[in-house]
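Asker: The following blocks contain the structures, represented as structure tokens.
Please treat every number below as a calculation from the coordinates, not as lab data. Treat the numbers as computed from the prediction; the structure is a model and nothing was measured. Cβ atoms are built from the backbone, for glycine too; each structure is taken alone.
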Structure P
Amino acid sequence: MEAISVFDMLKIGVGPSSSHTLGPWRAVQRWLRELSAEIDPSDIDHIQILLYGSLALTGRGHCTDTAISLALLGHDPVTVPVENIRQYVSDLERSKSVDIGNHWVPFDPVSDIIFLKSERLPGHANGMVCRASLGERVLESTYYSVGGGFVVREGDENGDAQSVTLPYPALKAQDFAEHAARSGMSMAQLVRANEATWRTEAEMTRDIQAIWETMRDCVYLGCHREGILPGGLNVTRRAFALHRKLMPPVPYSSSTEWLRALENQHPHFNQVIKWVSCFALAVNEENAALGRVVTAPTNGAAGVIPAVLMYLICFCEQAISTRQIHDFLFVAGEVGTYFKKRATISAAMGGCQAEIGVSSAMAAAALTEALGGTVPQALMAAEIAMEHHLGLTCDPVGGLVQIPCIERNSMGAIKAINAAQLALDGDPASAKVSLDDVIVTMDQTAKDMSQKYKETSEGGLAVNISVRVPEC
């Protein structure tokens, strides 16, 4: 049975897209490692990267070329100084060469990243070929960015699957529910037991805390930055103005002090709704500006889980400990694995239901357990959230993760909270639809959906609104 860690589902990276930015970045890093193990880098005369399908159609707007350039320059998405990204790319455009194994290889990102918009590789909508020329010899490797930063090399049937034996393996939600019923353990306890296969308790705490801090800091930065988002749509950041309107005049100088100030507020219902929207908008505005985010499970849906977690910490009438924050993230990540295993978390394959829908389901389950719900209630909440995202298309205007993507995160967060409340007052034993039923339905819907609604910018809002952007 495929084993996927929570830390595979929740990755620290750079916006704006996990499948179009983080995935290609990781693919090129992997290619360089494999290439260096096979040949002497000093024999390379030239390199090219060919993009197909959705990577070609929306890759410029999703900064795929930027990600590839940064990977070739030796930067990593977890550690690259995001404020320097544009300068790094600009320098490469001037130098037209990259250092591979202490050997300078000609590479012009303008001409050597090739967008083959009318072609599609058979393995996935997000296909790419990495090509190295060594005199008359040409070496090629094909990779697929399959969503959420996961990368599969052509011919690698196992993809990202890990060959480990988990104490509580689960291909589907029912498997996990049965483990819970037999053991009497909560979802978070079961997930922690599985994660111990990969990490010690101390490592788990360290790594999940890094995920939480990245989320928290991203929300904070997004709430305190104003201006116009890059890309040509001239979208104004809205989280800044909304935050300024909602935040009382209390002093703070860091994200931790800000969070403590928020915890002391007791807003009315309509203000809570605005705050949740503000949190989600903040994250995805940072994402659109190549900020550092957590794929949850993707960059395009990165705002949902942090917004719901912030709601839990700040506005629910109970004190939330650091361990409860960690448990929230463990539960959310676990639910995401069921969609990854049995459907897709790639908008290029399943539309936006595979991103916002999945993130809403993840957040709903996590919130339900955090508020005292049972395992069946948590899974019921995930089902409710996903059921009401079925059929959601991905139609980014101008190939940018801005319209309608940023607003959709706020909608996904609100739906998650609503789903959790319904589940907490519901009886899972009498539910007519299970989470597994809805995952199968989502997969079938994805396969039936027209290709133009799968992150191609060839349908929906992308062709029906008057705003246009020049191709980068």
Structure Q
Amino acid sequence: MSEWLSVSETATKIAMGELTAFRAVDRFISRIRNLDRDLGAFLATDFDQASTEASALDKRRTAGERPGVLGGVSIALKDVIVTRGLETTAASKILAGWIPPYDATVVEKLRAAGAIILGKVNCDEFAMGSSTERSAFKKTRNPWDTSRVPGGSSGGSAAAVAAGLCTASLGTDTGGSIRQPAAFCGVVGLKPTYGRVSRYGIVAFASSLDQVGPITRTVADAALMLEVIAGFDPRDSTSLDAPVPNYSEALTGDITGLRIGLPKEYFAHDIDPEVRAAIDLTIAALRERGAQMVDIALPNTSLALPAYYIVAPAEASSNLSRYDGVRYGKRAEAKDLLDLYRKSRGAGFGPEVKRRIMLGTYALRSGYYDAYYKKAQQIRTLIKRDFDKAFEQVDLILTPTTPTPAYRFGAKASPLDMYLGDVFTLACNLAGLPGISVPCGLTKDSLPIGAQLLGKALDEATLLRAGAVIEAAVGLGAQRPKAVS
């Protein structure tokens, strides 16, 4: 049952010779081949290379070399994370067949720590979506109920971890794309402070919002993964030059006196009764363990959704202009340059990507910029100030991660219905703050529920400390999706 070991357990057993890296990797390869036909988590696999690297690690260990902190740990990567020699498509036809010549910084760091990359996992096209239904290639299914979505855009990352197809994964979070699928799939999803983790080698969606983070089965695993991937990178102009703490040491289990805010605006929404009940139990458990629960206000919360859907599409419009059929990616036959743009992008981009490009381009047009984009950035500042004021009173903020559990495929018929599902996660990105989703129960239909903690900039340690307490008090424990356990 090596597939259900934690990150640290796997690395320790391999380092001690109790488990070989080759055997651990081979077990995941077998599970992917047997289970992923139904789940649809992986877009590209690198089994031969993974097996070769595992064998080499075992030989080095036998020769006396100590494996890295992630030595032999099997990782899956969201398909917006660039990997040398392995196809990276951002789940879009316009990048089908693209083999990058370099690794993203986070991939370099994982490899340096001894991790083994199994392959690339599915997502909404260019990370634009909340259900992984917007992938150009396939739908990924939720391991807890395959008639339901795994969330998005990092749906493949969350589903792969929940199903035991890898030990951990990386996703990206632009408006909740790590935390929301983590909640739907019953795993832990951590969105670090903006700039804490390098974005070099990440296919860009919205550059002022995107952040890479781990999706794991435990909070301790998330802490260890963040220690590996965090840190300054001169190749990323938005990277923060700040020391990286030992996050694992923060998991003391002691939250006595910790002040946790409950924002009234988040609890005023139409929340599923079972989600609300699970959050109430979480609040009670935190209070019982010594935390102080404080009622707070974040007055501009209602403006986060409209502001996000101006800022993010505007940045997407700019970032995706590079896909022109000239340098790389899909190239259509055309009679002139304008025809080349039109045909290449028309065939290469899916409906949701086109929708957001049009929204963003409109907002940036001369005569509309001040009315839309500038106004949205002003609202963004107000939202950041709300958080700054709240954190003068509290150490953390607790909310539901999502208003509902995972929904069935096709249930969100209109784009607005889909966008509203991210109502609790968007503000965190606009303010550049860290956030984590931790499982806090199951519905009567055995669907996971997530509790979200938001923290001060660069204070992931406190997020993880409180998250571990939630996990121990009301988490899922050894419960796993029945179809894959």
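Asker: Supply the structure label, taken from P, Q, corresponding to helix-only ellipticity at 222 nm (-39500 (n - 2.57) for each DSSP H run of 4 or more, over all residues; to 500) with the calculated value -15000.
Answerer: Value -15000 for helix-only ellipticity at 222 nm (-39500 (n - 2.57) for each DSSP H run of 4 or more, over all residues; to 500) corresponds to P out of P, Q.
Asker: Suppose you compute FRET efficiency 1/(1 + (r/R0)^6) of positions 63 and 359 (r between Cβ atoms, R0 = 35 Å, to 0.05) for every structure in P, Q: which one lands on 0.95?
Answerer: Label of the source structure: P.
Asker: Where does the value 6.7 come from, among P, Q, when distance in nm of label points 7 Å out along Cα→Cβ at positions 23 and 335 is the thing being computed?
Answerer: Q
Asker: Thinking only about distance in nm of label points 7 Å out along Cα→Cβ at positions 7 and 303, which of P, Q has the largest value?
Answerer: That would be structure Q.
Asker: If distance in nm of label points 7 Å out along Cα→Cβ at positions 119 and 423 comes out at 3.8 when worked out from the coordinates, which of P, Q was used?
Answerer: Q
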